[in-house]
Structure P
Amino acid sequence: MNKYKIEIKWAFIFMAMMLIWMYIEKLVGLHDIHIDKHYIYTNFVAVFAIIVYVFALLDKRKNYYQGKMTYKQGFISGLIISLIVTVFSPLTQYVTSEIISTDYFSNMINYAVSEGKMTQTEAENYFNLKSYLIQVIIATPIMGIITTAIVAIFTKKK
């Protein structure tokens, strides 16, 4: 367990960052009054996600590998972070949907229908907790692997 202490720490930092991001989105109105702009601005969280992975792998390199880390070591460390984040992603999605932004799904359904983007049934089938839980379980490891593969290139050091 001590071997993965750094990955565990950074996985929880990542999850905290995501919850803070969701709270900020809610505060600035991207979950209600400015919901029409949500699809644009929500993607900026990727910048912070990459930053967290960079700091995580630099931490691993410095404090576990004594300043030297291969691409493979960095990649494995990032995969472990991604695995932990994936395991807890249903919980973070639940907190987001049921505590931070309880009206998000109904607001998105109303917006999608009023803009003619979906029928009522389509919107209700897409914008709900079950659907988002499935999406987060699929998307989290994919995005984690992609981020890890790229960040590990820049954090390796001989």
Structure Q
Amino acid sequence: MSATGLEVFDTTVQQTNLWLKAIQERLGSDDRHFAYLALRGTLHALRDRLPPELAVHLGAQLPMLVRGFYYEEWHPSGTPTRERHLDEFLDKVAKVFVREPPADVEAVARAVLEVLAARLDPGQVSKVIHALPPELRALFPDWARRAAM
């Protein structure tokens, strides 16, 4: 018998745990909650910076559980936001860390975007990269940026 009794739920929990583990590995952390906040904060900042149609296409590729918190508190009519500079984007990522923001928010965002680039359709990742200003594109790993060009 499965943990929840529903295979679809067990699958999305398993996929989400794999994403979180990959983020933890890239950050050198054993804190699952920190990895969740990193994923949530980075996805929200990214989602809000994308045109709504592209944000929806990106969301459709996420595991069901991740997709749920990706859309949490989203207001499509207010997007895309106009962050053009790295520090503005990273400030948005850091907002989910209410108690204590990480010392290196840029490393957090880079780790999440590397996992995203590795696990999603390369064509979709390319579209996301092209939709961002140069300073934000640089957060994606080199191999993903090269593939997008």
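Each value in this text was obtained by applying a stated rule to the coordinates, not by laboratory testing. Everything numeric in this text was worked out from a predicted model, so none of it was measured. Cβ atoms are built from the backbone, for glycine too; each structure is taken alone.
Out of P, Q, which structure matches 16.8 when Kirkwood radius over Cα pairs in Å is calculated? Of the options listed, only P reproduces it. Between structures P, Q, where is FRET efficiency 1/(1 + (r/R0)^6) of positions 88 and 120 (r between Cβ atoms, R0 = 35 Å, to 0.05) highest? Once FRET efficiency 1/(1 + (r/R0)^6) of positions 88 and 120 (r between Cβ atoms, R0 = 35 Å, to 0.05) is worked out for each structure, Q has the highest.
Of structures P, Q, the largest value of relative contact order in percent (Cα under 8 Å, 6 or more apart) belongs to P.
Out of P, Q, which structure matches -24500 when helix-only ellipticity at 222 nm (-39500 (n - 2.57) for each DSSP H run of 4 or more, over all residues; to 500) is calculated? Of the options listed, only P reproduces it. Of structures P, Q, the largest value of distance in nm of label points 7 Å out along Cα→Cβ at positions 40 and 136 belongs to P.
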